[in-house]
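So, here come the structures, one by one.
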Structure 1
Amino acid sequence: MSGKMAPDAPLDRDEFRRWRDESDRALAAARLQADAGLSNWACFAAEQSAQLAVKALLHGAGRGPWGHDLVRLVEAAAAAGIDVPADAADAARRLSRHYIPARYPDAHPAGSPAAHYGRSDADEAVRDAERVLALVDGAWESLGG
């Protein structure tokens, strides 16, 4: 679907809520994993939280998102007329870097993913996810969701 999201466009509140609720669950998992010292998994869960939230917005607005690239999903929201502040776009870019290397041992030249992540990474990822979720919630409210 092309064009801008219109405030009077029919919204799919149930679909938004379905995706957005899972986003909250992924963020809760990220916090638990960070507290347990599982920093790489906390970073991945934070990325998933943001990805699910942006997909919630796009699904709710009838945009049918495809793919798992958080940067592209945020770009799709911006292309549809959602104002994406620079700090939210930066947060999405940082989070997108955790999609593969946080999980796969062969994503790094040596060592496990756990060896490449620490608590500060997990804390930053959780903050970044919170920023993206705030963007999504604000955008959804502005659409009348």
Structure 2
Amino acid sequence: MSNARYKIVIADDDPTISKLLERTLRTDGYQVFMATDGEQAVELAVKYQPDLLILDLTMPKLDGYEITRAIRRWEETKRACIILLTAHPEENSAARGFEVGADDYLVKPFTPAHLRARVQTWLLRRAGSPREDDDETLEGEFSL
């Protein structure tokens, strides 16, 4: 799977977290578009129609919940995977995020390996399993 075909929008107003997210995902070959506020995140999502968005919950102009609602409203963006990112792991924050349409919830601090695993998992799920372009079929017994 070539990561270059995947587009990711990152929205976080913390420069340290933004750089970590951007560096990690660009190193892995993804196309990354950066936003520092919620309005910019929505604009980038509409323009680039990303496969995945990583959204900080507390952002200027629009928060992660509002961005998620907006993304889910438009036909062009509603299939994108959304991971909410927060430094405040309150249980009701996660529940509210899922209610508005988020797919996942990641708590700061996180490791680059954890981020990579979450991103890859959601992109594979979005692409479908088994892969749509896989012509092979499984025959016979399968054991572990």
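We did not get these values from a lab; they are worked out from the coordinates using the rules stated. Predicted model, so just to flag it, every value in this text is computed and none were measured. Cβ atoms are built from the backbone, for glycine too; each structure is taken alone.
Taking mean projected area of the Cα convex hull in nm², for residues 37-84 alone as the criterion, the top-ranked structure out of 1, 2 is 1, with the highest value. Taking mean count of other Cβ atoms within 10 Å over residues 45-52 as the criterion, the largest value within structures 1, 2 is that of 1. Suppose Cα extents along the principal axes in Å works out to 55, 31, 30; of 1, 2, which structure was it derived from? Derived from the structure labelled 2.
Structures 1, 2 were shown, and mean count of other Cβ atoms within 10 Å over residues 53-60 at 22.8 was computed from 2. So helix-only ellipticity at 222 nm (-39500 (n - 2.57) for each DSSP H run of 4 or more, over all residues; to 500), computed for just one structure, reads -13000; which one of 1, 2 is that? It was calculated from structure 2. Here relative contact order in percent (Cα under 8 Å, 6 or more apart) was calculated and came to 20; which of the structures 1, 2 was it taken from? Comparing all candidates, it corresponds to 2.
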